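**Student:** Have a look at these structures, which come just after this line.
What follows draws every value from the coordinates through simple rules; no lab data is involved. All values reported here derive from a predicted model rather than from experimental measurement.
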Structure 1
């Protein structure tokens, strides 16, 4: 099988690390069976930390950060052109009201030529039409 890079959204990352999330088993099963290379945009970390704080508490944020850093993920930072592209996407889809993080992931997908994203928040990514492919494949 030919492995390729896939973007990781906050909903998916939270599901991987949170046993109480309804999608936890699906996320774990996907990660255990894929040979795709996960790319974690650094902009999703505050969202995931917020979800742990909201749902479990401060200690869960600490535990998540420890476990996350332990696996040494492929962390991807935003560039100024990514931020500009995210703003363009917001302008192009005004009625969808995409949030900033999702727009940044959309911009990263274009810059990095990634055609698939792991997410459980499918609405925004199913509406978006990237420049580098017809649509983003939604996993799992």
Structure 2
């Protein structure tokens, strides 16, 4: 009797949590990432983003730096204190200051992208970061 074939990919999509307060950016990111085979969740402020990331750790966190209720920095600081060092993080911001980028890098962001940015730049960064972690191929 021949053994059953080894299971292939589970078919699970990589999960992305987008934390931003700008609806146009949220919808653009959602469309781009869902079109590329990602499962996208949305949080519209820092407190909601932190709660969602703590409840279900995403494969990737796309985090705006300046938001109501809690900044991206405060979200990331809390996640690091909670031991969620393994989550990949791309910080997006309209801020031009290098001091903010240096602090983000100190907190362990994997990429720091200034707005406005081409969406394919963000998607490519996400795919590169998750290449060894999860299957990012479209179904």
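**Student:** To test your reading of the models, identify which of 1, 2 gives 15.9, 66 for Rg and Dmax of the Cα atoms in Å when calculated.
**Tutor:** 2
**Student:** For the read-out helix-only ellipticity at 222 nm (-39500 (n - 2.57) for each DSSP H run of 4 or more, over all residues; to 500), a value of -16000 was computed from one structure; give its label from 1, 2.
**Tutor:** 1
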